[in-house]
1. When FRET efficiency 1/(1 + (r/R0)^6) of positions 99 and 179 (r between Cβ atoms, R0 = 35 Å, to 0.05) is computed for each of 1, 2, which one produces 1.00?
2. Upon calculation of helix-only ellipticity at 222 nm (-39500 (n - 2.57) for each DSSP H run of 4 or more, over all residues; to 500) from the atomic coordinates, which of the structures 1, 2 produces -4000?
3. Suppose you compute distance in nm of label points 7 Å out along Cα→Cβ at positions 27 and 163 for every structure in 1, 2: which one lands on 3.2?
4. One of 1, 2 was used to calculate Rg and Dmax of the Cα atoms in Å, for residues 19-58 alone, giving 11.1, 36; which?
5. Say we calculate mean count of other Cβ atoms within 10 Å over residues 3-10 for every structure; which of 1, 2 gives the highest result?
6. Rg and Dmax of the Cα atoms in Å was computed and gave 20.6, 67; which structure, 1, 2, did it come from?
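Throughout, read-outs are computed from the coordinates displayed, never taken from laboratory work. Fair warning: this is a prediction, and the values are worked out from it, not measured in the lab. Cβ atoms are built from the backbone, for glycine too; each structure is taken alone.
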Structure 1
Amino acid sequence: MNALLRIANLLERILKFIADLGAWAFLACIAAITVDVITRKVGYQLPGFGSTRLQELEWHLHAVLFCTWIGYTYVRNGHVRIDVFLTSTSSRTRLWLELLGCLFFALPYLWIALPYAHDFFRVSFMQGESSEAPNGLGARWIIKLFLYGAFVTALMAVIAVAFRCIVALFGSPEQAAKAYTPFAAPAIVAPTV
């Protein structure tokens, strides 16, 4: 059980590092939006950065934010859940539901989606895909790499959460208490003994 906790902690540290790096895209997105709005109002275009490129850059940066935060958001219990049905259940029942959701929904979905995301990126890279707009951004494969990475980080997050659920359900009371110490999740708490 301690090994599962160590793996979960390691995966969560990696996810936090990725999310922290991705957070810089927020500032870049603000800058791109600001430059786009100002240049459109003034009627001046930066050389090489017309409105089309800036707008594509904005959605690329939004995608980077989403793709780098998805795994970390899940381990931090920031994703939408059906809490209205879970509030009257015991913490042990919530742990079981979370574990079963990981095993029977999230992992099979990721098992199917990951190869498609890989091919989506690989084909784009091999073809040197760029924007369909004549004056759009090139290297569309970069954003598709981030999408592929989002599935990888989601897999890491699901594994970490599943391991924490296993420890909370089957570990000693001390291990169960540690299962959600680093990222205390209000919807999933260690059962009280």
Structure 2
Amino acid sequence: MSKQLGFLHNSEKCVGCRGCEIACKNEYQIDATPQWRKVFQLHEDAFPLPTRMFFSMACNHCANPECLRVCPVKAYTKRDDGIVIHDPNRCIGCRLCTMACPYDRPQFNPAKKKVEKCNLCYQRIDNGEKPACVAACIPEALELVEINDSLDQKTGVLKTLPGLPSTNITTPSIRFIGPKQGKQIRRD
């Protein structure tokens, strides 16, 4: 694999507007039930001087994807750029991938009786465009980045946030800029 593409999410900039969720649904005309991308609120008790902050997560295009490992029909493939692709034509709807993913990102679509997930807008990337969620993020809290050692060594970049599964399970290709310590936005 030549590189590993993934997401960088900045909780300092995210306002929880869900524009990334809507952009994803619009781009792919996704049914109402599955959510390929979802905005979550950070647990306030996990940070000193809590503030209302959010993070956005889709498929993490893991370095060691459990979905790919457990799929009995090989509906998952991993490209040279690290993007994990799901082929709905091969999917039999067994949901093994939904059970195996520690992030709960492959989503079962009851109308289609198949699993669906974010493919990191690989078609857009191949055309030199940003993924729909990144392009729609007005506060620029979501970025497409190459996951590498230099990114991981930058000050303030975190591999995980409190409450998320261990990164040792799948080595997810998402990084975070979490809330800064000691910053107080609201007063009691």
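1. 1
2. So the calculation was done on 2.
3. The value was obtained from structure 1.
4. Label of the originating structure: 1.
5. 2
6. 1
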